[in-house]
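Listed after this line are the structures, all set down as C-alpha cells.
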Structure 1
Amino acid sequence: MIYMNKTVGGKKMTICLDEDMYKSNSYFFDSIFVAFQKENIPLTDDKVMYIYQINQEFQPHCDYLIHFDPQRRGEYFRLVNVVRGYIEGNLQCTILHGSLVQMNKKNILIMGTRMSGKTTLVRLLLKEFDAWYVDDDCVYIVESMYRGFHMPVFVRGGEYSCTTHTTIDEENVVRQVYVPEKRIEAVKGIDVILFPHFRKGNELTVQKVKGFDLFHAIINNTRNHCDKKQLMYDIVRLASQTDAYEIAFGDSEQIERFVNGI
C-alpha cells in the first residue's frame, strides 16, 4: 500500500492507495495529492480512505472506500471531488467556495457564481503573473488560517500550454488540467476579495462591495461549516476586515493594471 498522510489543525488524515494501481497512474495521483506526504505507514487508523482499482478483490471495511477506474470518463474530476469530500468530513470547518492565491505579497480570495470567470482569473494570476497557489474551488478556515490542498485547476475549454491533460466534469464539459508549481499551504488573512465577471471584449469596470452585500455574497459562497457559531464568526471576521470588489474584465492586461493597483 501507498499512504498519503496529512495533518491539519490536529486532524490526521490518511488515504491508502493500492500500490500497483498507484504505479500505473502515478502522474494522476501525484497531481491530486500534492499537499500530502507519501509514506510507507499510515498516519492514523481512524477515518481512513481507501482507493482501490475497480476489479480489486480485497475490500476493507471502512467509511471511505473508493473504486478507481482509469477507463471511466471523467474519473480524474470525480476523484478530486471525492477526496475533497473526505477532507471536509475530517476537518469539520468553515469552507469557502472560492480560490486563493498570493500575488505581490497580497492574499487574493476569488469568489463568485458558476462560470463567472473564477478559474479564468486564477489561471491568469498563476501563469501570467507568477502568483503563489493555495487552492481552487475550496478554501478551508482552520484555526483562523486560510488553507488549501493545492488541488488541480480545471479550466473549461481552449488549449493552454500550462495544462497537462484533459478530463470531463460532471456535466460532460471538457476541462484542461493545470497543476501549479508555485504553492503555499496557508495564509493568515485575506487582503482582498474579488468577484470576477469575465467576457472577452469587456471593458475593465470595478465596483466596491461592502456591508450587507458583502456579507450576503460570502454566505452564498460558503461550501460547508462545522457549526453556526463558528460559521458566523469566520464570515463576520472576513467581511469586516477585507476590501472586496466586483470586477468585469476581458483580458490579462486589465487584470494586471487592477491587481498592481490594490
Structure 2
Amino acid sequence: MKELTVPEGDCFSTEYTVNYSEISSKRTLQPSSLINYFQNLAVLHSDSLGYTLGWFHEHNLGWVLLSWHVDLREMPREGTKLTAETWTSPHKRSQANREFALKDEQGTVIARAASRWVLMNTSRRRPAKLDAGFFNKYSFENGRFCADEDHIIDFPEDAELISSYSIPVMRRDTDTNKHANNAVYIDWALDGVPDEIYDTCCLTELTVHYKKECRRGDQVRSTLYKNGNDILCVLVDDNDPVREFGRLLMRWE
C-alpha cells in the first residue's frame, strides 16, 4: 500500500461510518460513495459559514465542480469509522481549489483528493466573480498536498479500445442543479472496466474532468481505452459525439 500524506493545519471535518448501502461487491466503499463523502463535506463546510443551498439559490450562485484528482491507499470496509477533512486554498478569478483527506480510526490517510471549482451565476450560466470577502470565510491557513496539480488528462492515441456502451441519463442521476451528479460519472466509467481487472486489481488513482453539463434525457456514450495499468473513459453525447461531457483516468494496480 502506498503512503499518503496531507499538510498539517486547520480544516473542517466530520465523521462517517461506512454503511452497507455504500459498499461494492468487494465489500469495500464504492469510489462513487467516497466522492459523495467529499461532496457532502464541502456542502457541510459551506453551510457552517452561512452559505447554504438556500443562500446560493437566493443569490443566483452555485459552485460547479471542474475536476478531481483522487489518490487511494485502500478502500474501507463496511462498519469502518472515518474522519473526513477539507480545506480550501487561495482562489484565482472565479476558480477555487479544495482539498480533502479521509482518515481511518488510527489516523492513517487512506484517501486524499484535490479538486477545482468555479462559482457560477446560475441565471446567466456564466462564471461569477469571486469576492474576497465571500471567499475569505472559506479559507484555512493550510497548504495543498499537490501544489503542481494541472488537472490535465493525457493518454496515448494508440491505446487499446476495451468497451463502448450507451447510457440514458435518468431522473435518479440528477442533482439540485438538474444535471447529472458528479459521482454518477464514476459509476458510468466503472461499469465498463473488465471483470478481470475490477475483480483482481485495486483502484489507486482517479482523475475526473467535467466538460459539459449532462442532463436528464441525454444519451451518454461511454468508451474505455486501456494503456498498461491505466484506463481512460471518455463520455460523449451519443447523438452528437463532438459534445464531450467529461473524461476519467483510472489507475489499477
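We did not get these values from a lab; they are worked out from the coordinates using the rules stated. Remember, it's a predicted structure, so these values are computed and weren't measured experimentally. Cβ atoms are built from the backbone, for glycine too; each structure is taken alone.
Annotations
- If helix-only ellipticity at 222 nm (-39500 (n - 2.57) for each DSSP H run of 4 or more, over all residues; to 500) is computed and equals -8000, the structure in 1, 2: 1
- Structure with the greatest value (metric FRET efficiency 1/(1 + (r/R0)^6) of positions 69 and 197 (r between Cβ atoms, R0 = 41 Å, to 0.05), set 1, 2): 2
- Identity of the structure behind 2.5 (criterion: distance in nm of label points 7 Å out along Cα→Cβ at positions 53 and 189, calculated), options 1, 2: 2
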